[in-house]
Structure I
Amino acid sequence: MNKSIIHCCALALPLLASDGYSEELPDFSAAEFKVGGYLESYYSKDFNDPAVQKRPAFIYSYNQDDSLQINLALIKADITASHFRAHLGVASGTYMKANYAAENRTLQHLYEANVGVKLSDEQDIWLDVGVMPSHIGFESAIGADNWTLTRSMMADNSPYFETGARLSYTSTDGKWYVSGLLVNGWQRIHRPDGNTTPSLGHQITYRPSDRLTINSSSFIGNDKSDADRQMRYFHNLYAQVKLDDNWAVLAGLDVGAEQRLDDRGRYNVWYSPNLIFRYRYSDQLSLAVRAEYYQDKKGVIVSTDIPNGFRTQGYSVNMDYQLYPSILLRAELRQFISKDRIFLKDDNDFSSRSLMATTSLSVSF
């Protein structure tokens, strides 16, 4: 376990001994143990017919082309008690291969591994430590939990997971969730080589009713070595609104800035807005349309070889059909339009457009 995580546990010990927390050991006799999983297969067709069967480098989910693939095959075990919880998940698939490429081979299948302890008898305050799902954004690796089949550009280019410690509070009425985090970096299990400083983050979620959710999340830290230190400041804001029993809308915005290595007084900025409308025709059938844009002129997150950097808009429409409560069939048509010719074609030429069709079948258990 990393030293920063150990230090977080040590700092929490005085809280455990405070008057607000029971000195008795947790009662595990009433603990609930659950084993579940998620399996999602997909087929994606890029109509540019690129020579390599792979989507562009800024796509980390459903990134294989013209072949039947497994995006995520996950087995997860959960233990929950009144003052204790633990989660362990191992997984495989093209999602894991792309997003865990920076980790060593022994950790590339570790989807989740964390433990948590409740710090108060009266308040819903928890300290969780380990590898956890990211606190950033409205999309996750579990495809069936998202409104669209494929992940947005903002989700694919911000953390899906994080490693560290999270102190969280949920209000009694459930309307407010607030957390502070100490993590090892930008989607990392291990810190970058030569990096000795942990990163910080926060999350505030407000749900005044089941029709409205507003969320603010941040990341502050250096994701490089101490010698190449470049502070990164990032914020995600989104709102999800249920307009009526059929219509809902989700709007999000990512904004990030990172210090320039040649001039630490200046910053390279990137941003990405996203808008999704969802229509639920019935309990089985729903539709969604998405419009998005991503601009990273200096290649902080999306590196390109073009002078003007990455500037791409995207549009998609998808249809979901719930075959059974645990089985979801999806189809999506998605178009990317770039400022420059960055999408590979079949003749090794490049195009400013990319149209792809994707289908997926997922099972939750």
Structure II
Amino acid sequence: MEARRLLWLAAAVCWAVAVARCDPQVPCYFIFGDSLVDNGNNNYIVSLARANYPPYGIDFAGGPSGRFTNGLTTVDVIAQLLGFDDFIPPFAATSGDQLLGGANFASAAAGIRAETGQQLGGRIPFAGQVQNYQTAVATLVSILGDQDTASDHLSRCIFSVGLGSNDYLNNYFMPAFYNTGSRFTPEQFADALIADYRRYLQVLYNYGARKVVMIGVGQVGCSPNELARYSADGATCVGRIDGAIQMFNRRLVGLVDEFNALPGAHFTFINAYNIFADILANAASYGFTVTNAGCCGVGRNNGQVTCLPYQAPCANRDQHIFWDAFHPSEAANIIVGRRSHRAQSPNDVYPMDISTLASI
């Protein structure tokens, strides 16, 4: 697969330039998010939001793992480009010294708001992920011997946070289950989300996070699921969804400036919306031939948009931007991950890309 071959070439160059040995550029990587980056945490809870069955993982070395795609997620790509030999493990399957290298706290169906995704059953919202991180920090203090040593270790790590998609798709724009769409204007809802986001980021900072990547919400109004739900006029994207998401993303950029005023803080924003919009607009140049349909057959149950179990997916997976009705294919994830790590355009990041952040 061409996309994966280019990724490994980029990773090899990254490792060769960054270090004389094969040590990662940072000692650990902590990940917070939703199904776009969940790599197995939801396997351990009762939830409809699970991806631990075929055809998920059809192109992943370990087979189905809980990743909501055919192969690598964006954070898998970033971990490779940072020089990690292995993927960052899910917190639910991590213990002891493993935490020295980081953990993935992400949970499918999770949102910034506690109620988001509740129609899908169990999930770990942002507050719960932060609580799990606090537990991990206590373990690290025990392993490293004292708080100062743990704080120094954490200050050199990369933290990435990518939440908000479900707060729109499985909350604000789902009136059958939630009343937020009638209670808040889009501006008010973005403000409410940012207030919660700020509070949880402050906890991460208080518990040692200094190099923090805030991943914006992508152009999810263009996903096959949202087009099927809202657009019957041939449009390629649902404007009112993407417009609301852009309001949220602009406020995230403001949070970057707020937190960078704190001592030792280096926060940055990944403009996933811009990156994904570029992929959609220039699909052919990236090798994509299908932009508006997933590669696997999906079932819809209370907002569930995941692949039907054991059904054979399409053969031309690298030519599909979307894997299922919402989640990108590995080929798309590789592009987003690479551009997050090393910006292709000045509009990709603010104020710096992940490779620059790692070197600080």
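Nothing in this text is a laboratory measurement; each read-out follows from the coordinates by a stated rule. Every value quoted in this text rests on a predicted model; they were computed, and no experiment measured them. Cβ atoms are built from the backbone, for glycine too; each structure is taken alone.
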Match the computed value 28, 11, 8 of semi-axes √(5λ) of the Cα gyration tensor in Å, for residues 158-221 alone to one of the structures I, II, and report its label. I
Highest-scoring structure on mean count of other Cβ atoms within 10 Å over residues 46-53 (candidates I, II) is II
Upon calculation of Kirkwood radius over Cα pairs in Å, for residues 230-309 alone from the atomic coordinates, which of the structures I, II produces 14.9? I
When mean count of other Cβ atoms within 10 Å over residues 270-277 is computed for each of I, II, which one produces 22.9? II
Volume of the Cα convex hull per residue in Å³: greatest across I, II for structure I
For the read-out helix-only ellipticity at 222 nm (-39500 (n - 2.57) for each DSSP H run of 4 or more, over all residues; to 500), a value of -2000 was computed from one structure; give its label from I, II. I
Out of I, II, choose the structure whose coordinates give mean count of other Cβ atoms within 10 Å over residues 118-125 equal to 15.2 when calculated. I
Across I, II, mean count of other Cβ atoms within 10 Å over residues 238-245 reaches its greatest value in structure II
Which of I, II yields 27.4 [mean count of other Cβ atoms within 10 Å over residues 70-77, calculated]: II
Given structures I, II, which gives the highest value for distance in nm of label points 7 Å out along Cα→Cβ at positions 78 and 110? I
Output 14 (relative contact order in percent (Cα under 8 Å, 6 or more apart), calculated) maps, among I, II, to structure I
Could you tell me which structure in I, II was used to calculate mean count of other Cβ atoms within 10 Å over residues 102-109 as 28.8? II
